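*Asks:* Multiple structures follow.
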Structure P
Amino acid sequence: MPTIAKFLSAANPNWPFKTLQDMLYTHLQLITEIVLDCIKGDWAADIAATDKNEIHMIHMADILTEGIVKQFPEKF
């Protein structure tokens, strides 16, 4: 994941590397949890993990959006 975070943080100075790295790592953890719950057939846990991931991804989208707006304020 550091490669993706490094690429993104280099593309926009408003996206701190550590923030992106942490967000991507958390996403990977949540996806892993979802997959393992599916494999186990634990559908309640799968739904709970999917819900957590959805909230997390909305937060990540907010961070990325804020960075774009800050980088290109004249476009918004």
Structure Q
Amino acid sequence: MSAIRHAGFGENYGVQIVEGPLSGMFSRAVVVLDENNTVVYREQIADIGEEPDYIAAYQALGIAVDPQELED
């Protein structure tokens, strides 16, 4: 998501970094909504250098994923 197209997104969703050298940028986060726009999975990563749990995000949608398919 970009703040260029969606001003206020980072603040509204609690992902905007407010202190330090990355101030103004967004933290890594995954939010999965179902067909009714209900949040079925959310994860915010504490360390911007870490990756979210992509498998859990897919599973929240009922999609089975082979972990090897997600590797680089």
Structure R
Amino acid sequence: KDQIDSLHANGVAAGMLASGMDPRQRREVLAALDRRELRLLFVSPERLSMPSFRARVLEAGLSALAVDEAHC
């Protein structure tokens, strides 16, 4: 979350999809992804392993995808 806040403060359109997010937050990030508003997205390796998610990311035109392996 701190990374996302810092990126936003520096004008970078970034999002994060994490297992601990509530459904509303997840929907907002996915909607921003679908609207091609994000340039950087942090995801877990598990989410990236989903073929449907990878297809969605390819459609979104992201500049970068960060795979976050840190588990709290």
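*Asks:* Among the shown structures P, Q, R, from which was the value 14.0, 38 of Rg and Dmax of the Cα atoms in Å calculated?
*Replies:* Details: P: 15.0, 50; Q: 14.0, 38; R: 11.4, 32.
Derived from the structure labelled Q.
*Asks:* helix-only ellipticity at 222 nm (-39500 (n - 2.57) for each DSSP H run of 4 or more, over all residues; to 500) was computed and gave -3000; which structure, P, Q, R, did it come from?
*Replies:* Details: P: -28500; Q: -3000; R: -13000.
Among P, Q, R, the structure yielding -3000 for helix-only ellipticity at 222 nm (-39500 (n - 2.57) for each DSSP H run of 4 or more, over all residues; to 500) is Q.
All of the numbers you see were taken from the coordinates with simple rules; none came from a lab. The structure presented is a predicted model; accordingly, all values stated were derived computationally and were not measured.
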